[in-house]
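Engineer: Next up, some structures in structure tokens.
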Structure I
């Protein structure tokens, strides 16, 4: 379903450098994919979905949680990247369907990494 997106992302030197570490994979195995999805939903609703994000471009850490890694790998890390890679405009509140799309992209990438 996201083959074209992932093909484009794979051609980006920056995006393609992100991989889940052994520690990330162990964390996912321990918590389970449902919990990881719940974390992704929470992160997206709080850090990405608002219309105005004062620290846009810096709100997603580069490490510390598998979802953060996935956000950078899939260009779902900030509103600028969402606009560039996913055609989701800045300056609007992301509705549930857009949030679900972002979480789905993140989870597909995570599953492929496992």
Structure II
């Protein structure tokens, strides 16, 4: 699997180099109109945009992972609470069965 990942990344990088070689014309990017703008080759701008997109995708995956971890912790807490409740109910049932047996022994016999 590692060699397949390497091959995919290598092909992508070679394609980006060829893209950069072919797109050397400058373009202007306006971050804030009439305030902050700069000129750079189109290829650099697109590579930068892909980098920003990759960082945002990574941040989103981290955020999703954190949300999943919190959800799992909540589920685990609920399961532990239910297990505790089940154990308590089983103890109550055992106690009630014992009391029922004792009361049956105290009742007069129905045999004649």
Structure III
């Protein structure tokens, strides 16, 4: 696939906190391998650590958060999402188009934003 058609994406992935470290590493590798197998390039991976979910999702109260910046052909995103839906280890995910890769991620509590 030609690199010219690739767009920059930011994906947030929440992986089950019930997994062992080894299983979590494999689940993340499945996501990153999916990106590269569709002709994409990984730009940056931010590991955000274990966090409490805002609400319970299928019995999960916590998960490991990862933010991945990658470039891939836009037509591959739909296929990747179909693969994500088949993964039991992936609690939630979202993919957004972005203009730049953030080198550092900072979050503020809602109370601090006012």
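Only the coordinates and a few stated rules stand behind these numbers; no lab work does. Just so you know, these numbers come straight off a predicted model, no measurement behind them. Cβ atoms are built from the backbone, for glycine too; each structure is taken alone.
Engineer: Upon calculation of mean count of other Cβ atoms within 10 Å over residues 68-75 from the atomic coordinates, which of the structures I, II, III produces 18.2?
Structural biologist: Computed on structure III.
Engineer: Of the structures I, II, III, report the one carrying the highest value of percent of Cα pairs over 13 Å apart, for residues 52-99 alone.
Structural biologist: Structure II comes out on top.
Engineer: Let me ask you something else. Match the computed value 0.4 of distance in nm of label points 7 Å out along Cα→Cβ at positions 44 and 76 to one of the structures I, II, III, and report its label.
Structural biologist: For distance in nm of label points 7 Å out along Cα→Cβ at positions 44 and 76, the value 0.4 is produced by structure I.
Engineer: Further question on the same structure: Determine which structure produced the value 41 for relative contact order in percent (Cα under 8 Å, 6 or more apart), calculated from the coordinates; the candidates are I, II, III.
Structural biologist: Working through the options, I get structure III.
Engineer: Assuming 0.98 is Rg/Rh (Cα atoms, Kirkwood Rh) as calculated from a single structure, say which of I, II, III it is.
Structural biologist: Label of the originating structure: III.
Engineer: Which one of I, II, III has helix-only ellipticity at 222 nm (-39500 (n - 2.57) for each DSSP H run of 4 or more, over all residues; to 500), as calculated from the coordinates, equal to -17000?
Structural biologist: I
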